[in-house]
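Asks: Next up: some structures, all given as structure tokens.
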Structure I
Amino acid sequence: MTLSPSAHVDTFARDSLPPAHLWPMLEFTIPDVRYPERLNAAVELLDRTIDRHGDRRPAILLADGSSWSYGELRRRADQFAQVLTEDHGLVPGNRVLLRMLNGPWTVACWLGALRAGMVVVTTMVAWREQELRPIAERVRPAVAVVDHRGLVDAESAFAPLAEPPAVLIAGGDGDELVSACARKSGRFDAVETAADDVALLGATSGTTGVPKITMHFHRDILANADTFARHVLHLTSDDVSASTAPLAFTFGLGGNVVFPLRTGGAMVLVERATPVELAKLIEPLGITVLYTAPTGYRSVIKEGLAGELRRLRIGIAAGEHLTVSTFEAVEAASGLRLINGIGSTEMLHVFVSASGDDIRPGATGRAVPGYRVAVFDDDGRPVAPGEPGRLGVVGPTGCRYLDDDRQTVYVQNGWNITGDTFVQDDDGYLTFQARNDSMIVTAGYNVGAPEVEEAVLGHPDVLECAVVGCPDDDRGMIVAAFVVLRDGVEGSPELTADILDHVKSRLAVYKCPRRVDYLTELPRNPSGKVQHFILRERAAAAAAAIPETQGA
């Protein structure tokens, strides 16, 4: 695969790409994703949008009623680019690590680094020293912008590095970031990067253990906006978008930053946004598009805010399986028909979805225009419609891990193999069965955790549920359910028996949980995904000490 001449002076990122023969197939089948050879994503998102809509249009809305215009955002992004190049001597290709909460300066720093030809590394303030250090070791940042509330862990993580980054503190007394930017003119000539220059290094969310670091080009950042946002969501310049996901994760970055800027809309930024908090801002800030996990919509309804959801034009539910019961509960309470979707950090955003009249409750959707999907058996052969198999996808984006042997696991025969089991029907609709690593094989039967979860969720006292496999000497594995109960309800043997009777009335006996544990909350990573690997570890540890539930 031949790459364009790079604008990077520091060639670390391009040198760290996987060998070309390990890349997935890349397809540019629709005109929207055929980009010129020279392309800077931040220029496209700011300058080209300003060319169409003017620089006074609101770009960022804040909970206190203040806002940043497109012109202000570009000026502050250029000020940050000046800080990087003039104060710190950075050159194109250097890495800039952002450890910041959702906020306007986070967006300005992200855009400014891209305008200066840098490679952005987004990380979570919530990550502790031991989580941040291996990422920093691998990406070798030259500068790190760190929220003052995450400074201690950051300094500890950076201290052992052979070349620790220069740290610029954001927020707090003095606010080094804002002060440094205020001294700059805000006039900066953006670097003319190659469309296939690496722009973003994103760590996976860690639902299966040690995070991997994905590598994305400038053109990739635009591709998901020009496929999913354009052809499925049909976003317009009148839309105001909000998301509970941190900007450190590509789901939040796409929905809350890239998509609005690409279409001339506005974004709502709240540092640690909960679904309920954003629901309360729908009316005062005019939010029309909301991104959160399915359980987030349930929590909004539970708090009596279904009326706020009625004001939305679009509700996107991703990050975990959207069950039919959740879809129907949201529709019944608010009239909102949730848009389901599956995406990944490796692909950057959503590549299977459906909207409007194309929605089929229970199905995730069809391939987003610009992408192609197939379902394979374990030997890489396509399976017949109606047969479960491993989901594969190709399109204008694809998996490239930074120096990681797992490249050959995610990319097989040119396909991105997502780690999910799906069934595809004759119309091309895909229905989720399970994560490949969470398929439970018990006494010779295959049990998909989502099916069991949906049955458990149907019990009136259950608010949330996650199902995993637990090692068992007799059956290989047993089905274990972790349950969060509604307020005021306490777990008891009688309730457990009632939940199991409820499940057995809906599923075959072999699918019913043989262990039910009650939690006050499910373990989630900062992007809101349930960390099933933690539950599997907990179930395995508990199995040695506590007998399984009887009567399942």
Structure II
Amino acid sequence: MNLRLIALATVLTIPAAAQQLTVPAVSGLPPAAHQAAESINPEHMRAHVHFLALDLLEGRGPGTRGDQLAAEYIATQFALNGLTPAGDGGSWFQKVPLYAVHTLEDKTTFSFAPSSGAPISLAYNTDIVSKNQTGQPSADIDAPIVFVGYGIHAPEYNWDDYAGIDLKGKIALVIVNEPPSDDEKFFKGKTLTYYGRWTYKYEEAARRGAVGVLIIHRTDLASYGWQVVRDSQIIEKSYLQGDPLATLRAAAWIQHDVAQKLFDAAGMGKMDELIDKAGKPGFHAVELPIRLKGHIESRVRRYNSTNVVAKVPGAASGSNAVFYTAHYDHLGIDPNAKGDGIYNGAADNGTGCGILIEMARAVAQSKQRPPHDMYFAAVTAEEQGLLGSQYLGMHPPVPAGQITLDLNYDMLLPIGIPRSVTLGGAERINFWPTVQSVAKDFDLKLQPDPTPGAGHYYRSDHFSLARVGIPSFSVDQGELFEGHDESWGRAQAEDYVAHHYHQPSDEYDPKWDFRGNAKLAQFGFVLGWLASEQPMPIEWQPGDEFEAARKKSQ
């Protein structure tokens, strides 16, 4: 059957009648927009999630048949609902070129080579794990190691671990996370900034011409054990073709005890004392009398996936465009699984896609056009490292400076009507007072991120747009739901993470209650409409880490 006919056949099964939710009166929202928001239908979302989570779609792994089916389905829904294509060449699709790297462990070797004394061999998986980001099947390394502390250059905090060091052709040895602090004005205290993310450390070293990075793992600093690092490296890792920062021949992690052997060979003393000194002002990078030698062999697979991008033209164009995003990919099929090996990804992120498609319909069929253009993007390869949204941020359909806000939806459990939301990052933009006001109108308590040190802001697709300057955040349900206390909501989330997150059991459940997803879609609809009405583009708060990128884009 033609892919578009499959999608059409599915949409025709959507129930005609469904329980819909009342939208509260919101100051500044036109009556036609209020009516359009109230048209958002939870049963429409159910139908979309049901289809996207079918075994037919084979887990929606990027570059697979199931990936293509999902993209065609979403594009068809956009077309049926009256949106216009905003992808490549007037199509619905934005091609995302990718390559996947799998390190061949039995053919990969690493060692430390001191200027005097015997080399120190490193056992792969036990002592070190690594990826060759270049996309080449093999690479050789013989380069000096430079200890650069946390590997951070943060002018807004008067911090530069690279001061006075030329890193070109060398290996950066860095500490996981960022300098510890209780001061909210210094690396935001206990809240992780992007400077602490391992992805930043790779990118900053690559900008400075390094050929490799060794991240020192220490469980208390990382907040996860070595097994998590190891398991994330034994599988394929995908990269964007043409990414100017994916240039490291060794994007690597080493064990805490292995790093101590390195410092012992360099005659530098106890590593934990050096880590403590590196987190205080006055630290200076130092080149060690030791080289990293390595041979890395990889299996490389090149493939394409697609973002699905649609537009609802506004009453005016050229500025204050609003974006809505959700990733449609998941983990595909495990060919070695015994039993069910399809990772259906119903909650993650069929739910976000259901919200995106239904919100797009409501905006497109509103009796009044939005004040400015609105874009709806279902992005690919989120599970591979936010790659689809990264490509969208690098190649937006309109310049980033003309986009006033991105609202992202990712994994919202359909378990009832929320009375709270977590909007990490919304407080960082000058639209925050409006967000607070609309949340109050919707009877949604604003709950802070319960684990600020985990860096959740940098782990979903809104971040890809934030890093090019676009004010962005995700709309996430909190722990408080109608008819229950917060402990019940927390228990539901914990149960999902323990038993279904990134598991084949993340499947569609006909007992799911999509009214809560509809409420959060209505909440996002109203926020986006009011953002589009703003007389001036939304900006980051002064001093925010993305403020410079915003100014550069305008």
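Asks: Can you spot which of I, II the value 13.8 was calculated from, given it is mean count of other Cβ atoms within 10 Å over residues 156-163?
Replies: I
Asks: Any idea which of I, II comes out highest on distance in nm of label points 7 Å out along Cα→Cβ at positions 108 and 204?
Replies: Top value of distance in nm of label points 7 Å out along Cα→Cβ at positions 108 and 204 goes to structure I.
Asks: For the read-out relative contact order in percent (Cα under 8 Å, 6 or more apart), a value of 13 was computed from one structure; give its label from I, II.
Replies: Working through the options, I get structure I.
Asks: Next question, about the same structure. Work out mean count of other Cβ atoms within 10 Å over residues 140-147 for each of structures I, II, then name the structure with the largest result.
Replies: Evaluating mean count of other Cβ atoms within 10 Å over residues 140-147 on every structure, the highest lands on I.
No value in this document is a laboratory result; all are computed from the given coordinates. For clarity, every value in this text was computed on a predicted model and none was experimentally measured. Cβ atoms are built from the backbone, for glycine too; each structure is taken alone.
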